[in-house]
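Please treat every number below as a calculation from the coordinates, not as lab data. Please read all numbers here as calculations on a predicted model, not as lab measurements. Cβ atoms are built from the backbone, for glycine too; each structure is taken alone.
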Structure I
Amino acid sequence: MKTNPHYLSAFATFIVFGFISLPIRELHGYESNQILYYRVAFALLCLAIIIGVFRRSSLLRTLDQYRHAAPPEKRKFLRNALAGSVFLTVNWLTFIYVINHISVQTGSFSYLLCPIITTLLGFVLLKEKLHLTQWAALIISAAACALIGVDSLTNLLFSLFIATSYALYLITQRILREYDRIVLLAMQVLLALICLSVPGTAFRGPVPQEGHFFAMILVLSSVFTVLPLFLNAFALKGLPASTLGALMYINPIINFALAFGYYGEKATYSQWIAYGLILLSVVVANLRNWLPQAKIKRVGV
């Protein structure tokens, strides 16, 4: 049987993302703002090289698309591109801090929550309609958050902050979905680097002298930032969003496996129950996508 390259690309995307804690933990001795600054700078360099060599036509098409847009569309583009840059930068900074100074499982939990929060924000901000199963999933995930909050309110707040910042970034990308994803990302990373480079922000800090730092930053920026985005862009050309939505849970599952199996982190009974509830909410939220239409009708969804 012939293998679907789009499916393999999607599968590889979330496997790669699942191991992102490895290079971040290698940099635990450095300040989170330093790691963020050089990750952004190296990611922009990688994107500039790739766009210049392989995607010049996409860049020209995007510039032409913006040039011929009506003034309200231009304002919408600039507003959402800037907002997306801010949300992505905040998400990266917080995730780096949590992985190195809180716990890997807190970062993992945030990406289990992310699709649920994205669904909620889509309803609130984009006026998207939610089905009964999606409302049920939101209630279940709220119960999971309550359990985590009882065990550790700080960890819950960090997870919610990471999940919400990334969900807001995804919302801006959904609004600008007619623009090339890679070109748009390069523009947002450029905006982030400009903001981080403003004198007085103290994001760059003293330039590290260790070769290990820059080696890990290069790996983090290319293998764990740019490569998955290209794989994901290719996957989107041949797979429905529902399939990608199901596969994206590979990422936090691998992160949890690393947290418990590699880093030796522990979880309380209430945390295990909360993680189980979040997985249940994921199944419930995706029933309409995963079940055949005939079965959906019978369960009344």
Structure II
Amino acid sequence: MYLLGSFIIIIFNLIGQLPLSFVLMKEAAAALASDPMELLRVLDKNSQLFLLLIPFAVGFLGLWLVVVKLHERSLVSITTARPKVDWSRVGFSFLFWSIITSALLGLDFFLNPESFSWNFDSKKFVVLFLIAIVFIPIQTSLEEFIFRGYLMQGFGGLFKNAWAPLLMTSFIFGVLHLFNPEVDKLGYGILIYYIGTGLFLGIMTLMDDGIELALGFHSANNLITALLVTSSWTAFQTESVLIDHSEPSLGGELLLSLFIFYPLFLLVLARKYQWKDWRSKLLAQF
């Protein structure tokens, strides 16, 4: 059932990619080129973002059909162990990580102003804001529902423990970023960051018995970044406030996030929500 469900979700995601494929085919015919990313960059940035995010909206429909019709369950059942979704958890996680992300960017801008250029265009930014505020939460939520909700529970039923689903979903989450432009620029070492982020979100989910905190974090991480800063080598090209021209590396902010800010964020959450018995939660046998 889970294999079939995963296949259906993939099919819906592919259907959502049809508008992007159609546009790329037209551009390829006009430019006599074949590199999808090169063709995509011909479009204005807001169109790029919109076309890249459509598949997630269609994929969300596929997820709903799989959970509600195939498994005859509710979306709440793959969201939380609580009777209903705790939106205060989503809000707290979103606000907390938005502040951290904005502060880090502000500090980087203050210390290295030569690495940035001002890009704010009010008309383009309004369009970006409308696209981002609607579709980026859909994109990040779909990923959390699939990996920390649907697949986490599916692997839990298969392996009868908590640690194997945590490792499996984190690995798959990281590897699916393999085709991002960041991998071409930074090498396969960047996958450690993506897998580590999957582990961080998975630990958060297991300790809190729900994906609400992961939903808030993931949405804040992608949305605030899309609105405030972009660069020429990232997957999402946006009409953000700033453009980062610095040469990317695997050090700096990536390592700080993975080894400093992620653990500190977990400690803040643990204190606020009174998480107890980490060993039992993360190594549980069913």
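Here distance in nm of label points 7 Å out along Cα→Cβ at positions 92 and 188 has been calculated and equals 4.1, so which of I, II was it run on? Computed on structure II. Structures compared: I, II; top value of relative contact order in percent (Cα under 8 Å, 6 or more apart), i.e. the largest, recorded for I.
Using the calculated result -20500 for helix-only ellipticity at 222 nm (-39500 (n - 2.57) for each DSSP H run of 4 or more, over all residues; to 500), pick out the matching structure from I, II. Working through the options, I get structure II.
Highest-scoring entry among I, II, by mean count of other Cβ atoms within 10 Å over residues 12-19, is I.
Can you say which of I, II returns 21.4 when mean count of other Cβ atoms within 10 Å over residues 84-91 is computed? Source structure for this number: I.
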